[in-house]
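The data blocks that follow each hold one structure.
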Structure I
Amino acid sequence: MASRTDRVTWARMTLGAPDAVIGFAQGSAKNPWLERFLTINGVAGYLLAYSCGTCGLVLRRQPGTPPLQISAQAVRDRLNHGLADLDPEVIEAFGTRLPQDDYLVMLLEVRPVLVEPGSPQDYFAAEQPRLWTQDRLDEPEGTEPANTAYYRLGDQPIGERHRLFQFAVPMQPLDTMEQTTLARYADTGESGTAVALGVLDISGPYFSDREHWGLFHFLLDGHHKLLAAARSGQAVRLLSFVSTGHSPATEDQLRRLHETLGGG
């Protein structure tokens with residue numbers, strides 16, 4: 001059964017297929033235990049995190065990563081019109097293309113801001129280094145810059161010592177977006193609903209009790225929708241399948257996540 005508030009609709013579900021194109025992997029030949037990756041066709045595509053727990057949040061696209069678009073034509077009209085609730089047919093269409101796992105399925109309304117690596121708006125160049133130097137005077141440790149453009153979806157406090165940051169990561173090059181499609185969204189003012197695979201990562205310096213929670217939404221469908229919304233400043237709905245098994249978060253932290261986003 002789905003739960004609803006003014007800001008988010010969510011439900012816990014078991015979904016996925018063993019032969020999904022997109023997946024997760026732990027380690028590499030260089031660091032067999034330390035790194036976690038999002039994979040495409042079994043190839044490491046995005047470095048998600050380091051398993052140390054005291055390293056910073058990570059967003060690193062790997063060399064040679066192929067673009068990914070998981071499209072579901074049977075529900076295309078529903079997504080273009082925009083979802084008002086957790087649509088069972090849309091969930092089934094995308095759920096069979098995800099890696100097998102338990103998911104926190106969320107329908108969010110977000111206002112994306114496109115960010116280039118190294119810009120003043122770049123979390124990985126701004127807020128994250130400040131977290132690592134907030135309680136110390138030396139240079140930041142355990143942080144790594146992003147190497148790909150992404151969208152920021154806002155941030156908000158979790159209690160007095162932690163903060164949640166949301167990111168949407170395009171898995172297709174932005175310079176390949178069709179201008180006619182972008183113009184259509186701009187002309188109609190309709191943004192529709194995008195679809196993503198989500199991961200929650202939590203990290204903070206070993207010398208501090210402050211934490212940053214990073215909720216990453218890797219876009220499976222709706223790249224034009226996000227870019228058009230970012231250009232116009234409009235809100236857009238995002239259906240995100242947040243993996244619980246591949247998120248380094250406890251049940252209590254997952255509960256606090258949807259409470260923070262408005263899940264009650």
Structure II
Amino acid sequence: MNGLVHDGGALLGRQLLRIRHAPAIPVMTQTMPVVLLLFFGYVLGGALAMPGAEYRAFLVPGLLVATAANGLMTGMFQAAQDTHRGVTDRLRTLPVSRAAVPLAQALADLVTSTMGLLPLLLVAFAMGWRVEGGVPQALAAVGLLLLFRFATTWAGILLGLASRSEEAAGQLGGATFVLPLLSNAYLPTEGMPGWLRTAAEWNPISAVTAAVRELFGPPGGLPVPDGAAWPVAHPVAGALLWSLALLALCVPAAVRRYTRG
């Protein structure tokens with residue numbers, strides 16, 4: 001354990017320097033939600049049955065979760081880049097804990113994504129969005145967002161280590177932008193066809209989005225849609241279970257994949 005902490009700390013510094021000198025992906029994944037907030041909040045919000053301000057209150061938590069889900073893309077791309085440029089092979093020759101390398105990548109992503117929440121929250125406040133619950137609930141919402149980001153980053157690291165090429169990982173990572181569209185992040189699921197609603201509500205993004213809306217929302221929570229799937233009907237529990245399940249599956253698998261080469 002001491003070796004993991006020491007090695008992970010040293011490699012965390014490497015990952016943070018790497019992001020500092022190649023900021024394109026973090027910048028893109030953090031600025032895109034702001035652009036989407038401005039577009040959907042003012043353009044699409046006026047075309048929906050919800051009033052604009054009400055839709056923005058609905059939209060902001062969804063965009064926060066979509067940003068957290070981008071850990072899948074950044075984790076995949078960075079792990080594939082190291083793997084196919086020979087960096088991973090060089091790291092394997094060093095006398096460091098095998099778990100320290102992917103752990104450092106996941107922690108570095110968590111640090112940068114925590115700082116990246118600030119621009120989106122500032123723009124959302126400027127547009128009139130407000131935290132309606134108490135401070136403990138708001139902190140719980142932020143904690144849930146970071147837990148989900150950490151879990152999706154590990155899933156991305158696993159896929160990046162298993163990718164056949166850097167280009168393939170980039171293409172697959174880009175396709176992950178579709179996942180929030182197949183959820184309740186941008187639109188309510190109640191009006192979807194039955195099969196699509198079921199798929200959307202079992203999407204982990206939907207459970208986390210519903211949980212963040214509930215925690216940021218008014219005291220007493222939000223009404224549960226009729227016929228909602230279990231993760232959406234019990235959003236906080238569903239979000240925690242999805243995040244912990246992803247970690248339980250992806251962390252050991254990613255470490256084994258890194259060790260095996």
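Read the figures in this text as sums done on the coordinates, not as results from a lab. Bear in mind that the values here come from a model prediction, so they are computed numbers and not experimental data. Cβ atoms are built from the backbone, for glycine too; each structure is taken alone.
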Problem set entry | Entry that produces -24500 once helix-only ellipticity at 222 nm (-39500 (n - 2.57) for each DSSP H run of 4 or more, over all residues; to 500) is calculated, selected from I, II | II
Exercise. Can you tell which of I, II yields 3.5 when distance in nm of label points 7 Å out along Cα→Cβ at positions 173 and 253 is derived from it?
Worked result: I
